[in-house]
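Engineer: Take a look at these structures.
Please treat every number below as a calculation from the coordinates, not as lab data. Source: prediction; values computed, not measured. Cβ atoms are built from the backbone, for glycine too; each structure is taken alone.
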Structure I
Amino acid sequence: MKRYAKTPVGAHYGTGDWLLQRFTGLFMAVYTAAAAGYFLWEPPRSYGELKSLFSGSLLRVGTMLFAAALAYHAWVGMRDILMDYVKPTVVRLAMEVAVGLVLVAYLIWSASILWAGR
């Protein structure tokens with residue numbers, strides 16, 4: 001009788017996504033703490049002050065990175081939830097496409113807000 005060893009397939013395929021989700025979570029926590037600290041220490045007194053604060057490229061790029069990190073973090077979380085709880089493949093894929101499209105639309109919307117009129 002011949003015995004065949006099982007070959008592990010797909011082992012650790014989600015490790016990279018898991019690690020990136022933790023990294024994006026850390027980045028968002030640091031950004032949120034820094035922004036909250038700044039706004040508590042030096043709150044803008046008018047819309048003009050707030051607008052001038054975001055006129056610098058560094059803050060706009062940082063905020064866009066925050067939005068991208070949030071979108072990726074949400075994508076990995078929602079994808080995992082859908083894979084765990086939605087068993088019909090067609091329904092799950094349709095829901096994943098819908099989530100992906102909404103997240104891309106949010107990123108485009110964020111970019112249009114940050115770079116409006118520039």
Structure II
Amino acid sequence: MSVYVRNLTLDTHSDFSERFELMTAGDQPLDLSNYTIHSHLRKVSSSVGFTTITVGITSAADGELTLSIGSTDTGKLKPGRHVYDVLTINGTNTRSIVVEGTVMVRQGITTN
């Protein structure tokens with residue numbers, strides 16, 4: 001499976017959500033029925049600290065998932081460029097990074 005690069009933008013103190021459709025190399029939806037999926041956001045790839053990105057599978061058969069971070073957690077992020085990826089683990093414990101990219105975190109002005 002190839003790694004798809006998708007760069008994102010989010011505002012601090014705002015709810016963030018982004019939808020993805022994962023496909024196989026044969027351009028078919030990746031059936032996520034037997035998958036566990038994780039995602040982290042870090043300032044740089046070598047950072048020890050990270051923000052967990054919540055992964056929701058919206059349609060396993062169609063390879064659809066949503067990444068999200070609530071406003072409380074985006075409010076803790078420092079503005080600037082960050083990196084993220086999406087790790088899948090299938091039923092045979094094969095681990096693959098399927099999406100990666102940068103996230104431009106913009107400072108929110110209004111916070112209440």
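Engineer: Which of the displayed structures (I, II) returns the greatest value of mean projected area of the Cα convex hull in nm² on calculation?
Structural biologist: I
Engineer: Consider the structures I, II: one of them gives -26500 for helix-only ellipticity at 222 nm (-39500 (n - 2.57) for each DSSP H run of 4 or more, over all residues; to 500) as calculated from the coordinates. Say which.
Structural biologist: It traces back to I.
Engineer: Just checking, which of I, II has the largest value of relative contact order in percent (Cα under 8 Å, 6 or more apart)?
Structural biologist: Across I, II, relative contact order in percent (Cα under 8 Å, 6 or more apart) peaks for II.
Engineer: When you work out mean count of other Cβ atoms within 10 Å over residues 32-39 for each of the structures I, II, which one comes out largest?
Structural biologist: Greatest value across I, II: structure II.
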